[in-house]
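The following blocks contain the structures, represented as structure tokens.
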Structure I
């Protein structure tokens, strides 16, 4: 029996598929996506852009890079993923964890005299290249070895480091990065009073809006208020540091420059970001694929992310991946096709073409507040309490090891050390599953007899 489909019929990817061959339906849907843009996609794309623009500026600052690089990373990579990727809710761009990794390790990897911007662009190219190679070798399964307790401990430890890294921005004090260094410098720190007020008000505003008006674009609100405050009340003249000049225009499209020494220095960080970024993106994409009942091809997603990172490198950006918070906004606003990220990229393009002068007076304390509040959402105490309650001692030990290593020795050591610590636990879990399967097989044989 030959099944026929009406290609012109409307198919909503947000509703579960029933009684149809999923691959055929999704192929038809992808054809329709290329031709039709819906009102929901326009709203979702614009809404996500409202969240993305302040976050892109803030996360670039967290990575120790010029804020405009965050905007460049939120432009061409979105277009590339929209064309090559399959998830219709995943929002690609700069994210907090990867930005922390870059900010904490890039300068140490390349040396103090090396040009950080050039290194960050080269890093994006290397991350993309590794992801494409992994996809070609069909290594999408590798993220299975990033066990849940490793990721939870790593992310919670990173949340502490992210929060500490922004204390200087929201207070105006000159504080170094790192847990021990920051704690040592705190007693002698000299905060700037007005900067503390600006940063504190921004933090309270974001937290309050998150609780009482969760659908309100809180990051955009504090950005606008901060810019107006600088223009009206003269924050900059009173000692509050602003982000300063932001280059106007589309990013400079060019091939990244490499040297043998730079490539060797960046390989460990590039491999880490390639695997971690893919793991983050797939985790988010799988959530929405399950919600709307469509499948994902892991190696296709890996290749799409690799191409997106290459696009970031060719357009003056730094490494990108799929972010949970923006993807949730994208989904809640009604994203249902590849047009949503294209609209988001269009809004970002308008900002870099026409609105960069308006961003110049933005206080860095406001961006620091956005990052600080975002880090609070990454700290997952509930998971640890759940493990204690369920007496999962080995899983708890792995999570704590990953957390402690991340906080004390840095994110790269925390992630690698967590993976190493998880090997005995994963092996025991695998043996337990095999034993259980054998027992069930014996029981079935007995029942049949």
Structure II
């Protein structure tokens, strides 16, 4: 069975992870979850002694392979299979580092059900249950949804504290991967991720295959800007000294099923000096509230161009498994970086929506184009805690809890609106947030805006 399992794990990793190293779910939280599982498999596989490997390779085949072409029959074939696993884990690690929105977190892009495979380090904080409902709406017993009477767990009534887990903190995952690969633990993981590193490094045997890069260095130089492309997933990143932007344009994932993708084409998230300002409002719930499930993956919950009444990709309304399907990809989104100019396009609205973003060291100039004769909205979702102030009709200032600020300017003569919104940084958790939007008339085809940093 071990022989079968190793062969299937290697074959399935080639199905689950694209050539750019990212998972095929079109969800960064799911990439982290899948990377944890693969790292654990790698650590266990490398823990076998030469004698055990010989025994595994010569054991009878009791189960025929489903995905793998062969089950390793010699130590050299075992080594080849192990090398394949190791390459996938290494590329998954590189991708996570290049897409981190700050020093701790991956962006909340695609579904996030707060899942993880192995987590020992506690990431989060205790909150007094009397105070928690002021921040976390889902902990208010009076919070109701049209399709659900209440989301409040009754057992919470007698609990004095609530644990608020930081599920997007990817450092424990990075620690697991470093341990599985027997690489030096980066300094950034010494306080968070070191336990996970020790657990897997104690299993792994370092004499097995070395990759082309001996240790796992930070996979970019000190020069700015740092630009990374992951076209198989459909995501790009640019890191300037003062800010980072992660931009989305690509497939719906799962080979077209779209089970964990959102209508987030040509959207982006933004952090400034290590603080996230513009984010993806998340998943909210799955089957517990079909309404919120579909709202969470709707185009209206992403920082992109919205045509009222239209979705980028559609789904069949209904409960259960229908909540994890999208109809065939009509957006057909794609993008590219040309120097520091990002150009994205999708075809979901009958007329192409094109977004150009010029990413300079001091800000972003955006240009959205769509020829459809309907009202259009350009919008940006702020993460909870960001305060928005209307300076004038076409100017909004955003201020972070640590005092960083950015300015949104309308360059097309239309005014910004500041509206209340909701945000889900973890599965089932709801917080108040702010939406900044600019609505233009049906005749307007080009919308210009800028973010000064």
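Read-outs throughout are calculated quantities, based only on the coordinates presented, and are distinct from any laboratory measurement. Since the model is a prediction, treat every value here as computed from it, not as a measurement.
Per-structure values
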read-out: For -23000 (helix-only ellipticity at 222 nm (-39500 (n - 2.57) for each DSSP H run of 4 or more, over all residues; to 500), calculated) the corresponding structure among I, II; value: I
read-out: Structure responsible for 14, with relative contact order in percent (Cα under 8 Å, 6 or more apart) calculated and labels I, II on offer; value: II
